[in-house]
1. Which of I, II yields 1.24 for Rg/Rh (Cα atoms, Kirkwood Rh), as computed?
2. If distance in nm of label points 7 Å out along Cα→Cβ at positions 167 and 455 comes out at 1.5 when worked out from the coordinates, which of I, II was used?
3. If Rg and Dmax of the Cα atoms in Å, for residues 303-478 alone is calculated from each of I, II, which structure is the one that comes out at 21.7, 65?
4. To test your reading of the models, identify which of I, II gives -7000 for helix-only ellipticity at 222 nm (-39500 (n - 2.57) for each DSSP H run of 4 or more, over all residues; to 500) when calculated.
5. Among the shown structures I, II, from which was the value 26.1 of mean count of other Cβ atoms within 10 Å over residues 127-134 calculated?
6. Of the structures labelled I, II, which one yields 18 when relative contact order in percent (Cα under 8 Å, 6 or more apart) is computed from its coordinates?
Structure I
Amino acid sequence: MMPNVVRYSMYATGAFLLWVLLHSCTPKITVQTSVPAPYPPNPTGQIRIGLAQTDLTPPPGYPMMGYAIAGRFSRGMFNRLYCTSLALQDTAGTALIVVATDLWGMPQGFKRRVVQMVQEAGAPWLGEEDILMTSIHTHHGPAGYVPDKAYALGSLGFAFNPPLFHFLTHRVAQAVLASVNDLQQPRQTPRTLHFGSASVADVVTNRSIPAFLRNPREERTSMSDSTVALLVVREGSATIGALAHMSIHPTAIGETGEIYSSDIFGMARDQVSELDSAGRPRLIFGFVNGADGDQAPKHVNVHGLSKAQAMSRSIAATMRQILASDLTRIDGPIEHYFQNVSLAAQPVPVNPVDADCYCTPQGAVSSTASSALAGVALLGGATDGLTEFYFMGMRDGVRDETGCIDGQGPKLDAAAFAIDSILDYGINGEVGNLVANAIQTSPLEETSVSIHRIGTFTFIGCPGEPSLTLGRRIVDSVQTRFGESGTYLFCGLADDYVSYMTTPCEYAEQAYEGASMYWGPNMGMHIASSLGQLAERPPLRADQRAGVSLTYTVGNEAPFGSNVIARQRKWNALVSMRPYVQGALVTHHLFKPGAASNTVTVVRGDSSVVRIQFRSDYADLDDRGRPTFDRVVPDWAISKGRERLQCALTNDEIVQHGTVVDWSLWIFNPSDLDPGSYPLTITALDGSTRPCTLVVR
């Protein structure tokens, strides 16, 4: 627990940020998609497959999404953030695009803007219903791109940054278009799609056990899901890429990390993707998350690089095991089931197993709440990412033991509770009012659900983070329609973000997940019943696809990027990089005047961390989201080695604003290399290269 003086300083800083952001201008994003044109013909008479990947890593200086006020501004990156697009077309010409992004979430407005860009840029036959767009829910990806003010609360500074929104949507649209172009290329050797899965040991745990144990006994057979699944693309017998699927929060490194990262997912991908002689990945890998609502890395209170390394090695080993196994071929006609769903005051059938979990008796049909409300535990954070509000009493299990709010059950109003708690700590009441105003921002009242099928293989698209138990109920409801013999891949955080979803029994605990359900105890079951009803309908005909025209008021605008770093000149790298640095540290100044050698020597037994400092120009985003240089951060390459070295790049200080920047390249696992000399090339933003030799003894 932090000393009160430190806490007060944090709250004062937070109050200033809140005041600035809540009183700044409110921009709008207009999204207008067209009714899709007819699908192009497929004269080959066989399924066609395209695969592409783009880099989503923005410049340093943006707040990171997921840990709310416990999070940090990015000073660099650990591993790059990617968008991976898998494009499929069946023999009748029907298309399905599965998009996996290394982002915190996939808001509906973001997806619709991507669809608009794709239609305008050469694929007018693609509509919202043809694309399943997902995110891994990394907590070390950029914030500021979320066009829903309520969920922008997931980051420090919760504001909207138009350049970042334009940058990310453009890069995702690029990936979709590139995968479609790849699909359309003539090939002598056909591509095929395959599926396999296996279990990974000692990685996943349930972070919300008291809530889980409120479920009926028959639903408590397993409290975590250790399954890793792969959708594998092959050209002949050669694997060219895959989408991996796993249900877990990627929070192993922890909330104190100050660099972009896809955490255990990106680290596992780097280990499996293999490298060519230039250090480029041979295979294209993306990750899709599942029902991760209460699923977290084991030992939720332990964070850091060593934990993430161990878990990523286990995931990578399981992925290799799947790739080496006999995989199931996926083939058949593509079908789409898609529906927009209202969230407020919607009727919901009451499941008999939940009848005793409400604080007032329910009939056969209940409903979602008529207005949105945040619960107390939302402010305190989840157990794998607590905020300072947790230590002020805003934590799991805080609920009204005697009363019952209409439509919201035993939930206590987070805004009112926060004001009382902050005043109890002797902090200015204006801070509490600012927090309350922010929390009371209502989320959008509409979302979408989807089902996509390739033969008997079924993707289920869910717009948020359901608990493991609710995810199983959703799969069961869809499986009842399509049959036991098929394969079902549940995709959470898909096509929109409407926060967490739980069963009514889990909601009664008012843990972090239930407190984050804005629309009351029946919201999760509303999504489940909507997907079950959707599966009962016939698939969409091509002429039933539609366009949308909406204007999103996207929240308060704030400048981030280089402006933030320029104001934070006294960054302490050794303190900020503590979650990543292990063992002895070797520092080398590549730009040091009079340096006689660019050789860095590392003794393998010391498990040293190498820090190479250099200077380069700074790249930022312009108003239209375009990088001011071709690359937004410097690149590096290890010319030889068995595996990619785990590296981080940090922006240490802006020496001359807008031009010269001090950077550090951190190499964390030189002990993975055999003894010898390894040429290291740093490609700077101005196109120049900085040679260095890494000697491992």
Structure II
Amino acid sequence: MNQIKLRDIRGIGPSIEKRLVSHFGSEKLVLNALRGSRIAEISSIDGIGERFALSLCRNLHYQETDEQIQDFLRTEDTILIYNRIMDIISKFGNTFYSRSKLFLYFPLPITALNKIKERQKTTQLGQELFRTIGNTVDSIDEFDSLLKQLLPLKEHSGSIDTASRTIATTDKGIYNELLMSIVSQYCEIQFIEDYEKINETLAGSDEVIWVGSDYIMGDELPNIISIPESQRHDMNRILPEKSLTFFAQNKNTLVTIAKLASLLRKISSEKLTSFIGDLDLGMLINLGEEVKNLEETGEPSSSLNSEFSRVLTAERSFEMVLEEVLLSVNEELEQKLQDTTIHLEGEKILALLKGLSNEDQGYSANSSREDLREYLDDELFLAVEEIISNAETKLASKLNLSSEEIDYLTGIFPRELKFPIDPLDDIKNRFTDFIRRKRSSRAFELKVELAQKLQEYERVAVDGLHFMLELDYLLMIGKFAGSYNLSLPTFVEGQGTGVYFRNGKNLFLAHQELRGQLRVEPVSYALGELGRVEGGASGERIVLLSGANSGGKTTLLVAIAVIVILSQMGLPVPCQDARIGGFKELHYYRKSSGHMNAGAFESTLRILSKMIMSPNSRLVLADEMESISEPGASARVIAAFLDLLGRSTDSVGIFVTHLAQEISKYTKENLRIDGIEARGLSENLELIVDRTPKYHKYAKSTPELIVQRLQRISKGSEKDIYSYILEAFDS
């Protein structure tokens, strides 16, 4: 392997290099992550998405091995077939990771046979894991559903909300140290010189972290958390959010990983156990339970602690409960006053009216209320005070307040005859400030506990996600193989080049068959030196394939291309049995539409010449190339190229043509002519074709059968025309 530095990889500049090294710890670890295709972890780094991470893995692979997809897939038509294969396989993947990693497994030349065989081992593992998991869990759909929820883990967020937190100390050395630390970027640092002014200094903070053991609790500051000097360097004790944001923002993925781990733990399989390795499924399950105690905002869940839940509920519901109690108390007061009968003498009415008149003119309303009290029974005032007192008790009860909290709420309703009753703003604000600070300090204490618990889980979280994504890749291959009943091919070394397969199917037709759209007839075929079949093929390397129109010649050609591509990717193939000699290059040329002009003819000759000049072993699949020129000239040109291809003793080729006999007249090679025969028309007037080619059998095309079909389904004058044409075939 060539030595390479991080900055040598295409796409990595100074900024990306710095982020990668900062995340993994060293350049060596970054390179290992890229070689290991740890796309999910790489993409979690700020500024690096999944697609960019994939491209970096590809770039490193190419720069270290010089391997690229065009080394083996030598024509655009071959690339098109490869892309169609990828589209089918990738649909079995549940994650971007599995679908992306698949594209790192492009087909390799046979010179990389050891790597291809290593991939085959991975394929076998995927097949076994799919069978094991599919037969064990209640539903593979449940497993797939969980895998679909996996997302790349986001890095620690640099933005945390600690604006209401103050760090306080009386030690000048600690104060200066904190000012120079990362803590100062997030929190205000206060040096306390005067204890008498401590309440005034710290009153604006919801959370006060007192560093040192010399704090004397202030009456108005119940929200101070004291930590010893020795713990001042523990960020989890001062800034627990720095750790918790990672777990909070990745909560859904981590809970999903835990669920998957729980399912896997129930499966007894040596292969699965070996694949799991040192990964601790128990820790992953525990992690899932712990992160449930965190909200995605980074705040502790209300279910984590009953006392915290009580204070949080009181804070959140205060305004609503206050409105409910106000409505109730005012309704009760209104009813009480309506039921009260007052008898006043004329002089008292006059005095009361004078008081109310003065109030209208800007005098204090207290005088009129005092006057009113003179004229009402004390019993009424006592009843009103009782109603108001009961309302406060009801408010405290509904909020489930402690005695300390009730002290801050007492007096929120004025004890005077007034309608409607309104809460006193100063008492209301005092209570809301107190309950907010109490909730905030309790939340901080819980966050510290969670941060200390979770700090050992970060590495296992990263490893757990990578494992589950790798598992999704393996299951994708396993599902692909299982759905199409695929099997791994055998690479035959030392027996020459060629291809042999038994009961094979064109993958793209099998895809339609899987959907119930058609039924595919399997075929068997042999080509090249290892493709020796008793009573048939004798190792011929160059074959002309003739036969019926719509008989399956092109389908067979594509099937062979797919088998070879999948084989040299290290993946299973749609055959019961396949033996591959292996090639350095694959050339596939689609059937061209229409007759070529001079420019296209010249371009085609150049392409074929480059193919012939290649020193590498190759498989050439060409579909009806006779359209390059008029039939006579085409036969001569194709024959010449076949002679040249035949000189390469480790290359093979199949040429689909309607000019097999003409080409054989001009070639010097001992060509084999195979044929796909049509035997007639079915009751539904469809061609009856034996899809498996006959070795050494020239098969005519089917124009007569097509005309016959048209003649049978037509009427009137059109039928007469086809009848006349049929007579020409008999003459």
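1. II
2. On the way: I: 4.2; II: 1.5.
Structure II accounts for this read-out.
3. Answer for the origin of the read-out: I.
4. That value comes from structure I.
5. Details: I: 26.1; II: 18.8.
Source structure for this number: I.
6. Here the read-out was taken from I.
Taken together, the values in this text are just the output of simple stated rules run on the coordinates, not laboratory data. All values reported here derive from a predicted model rather than from experimental measurement. Cβ atoms are built from the backbone, for glycine too; each structure is taken alone.
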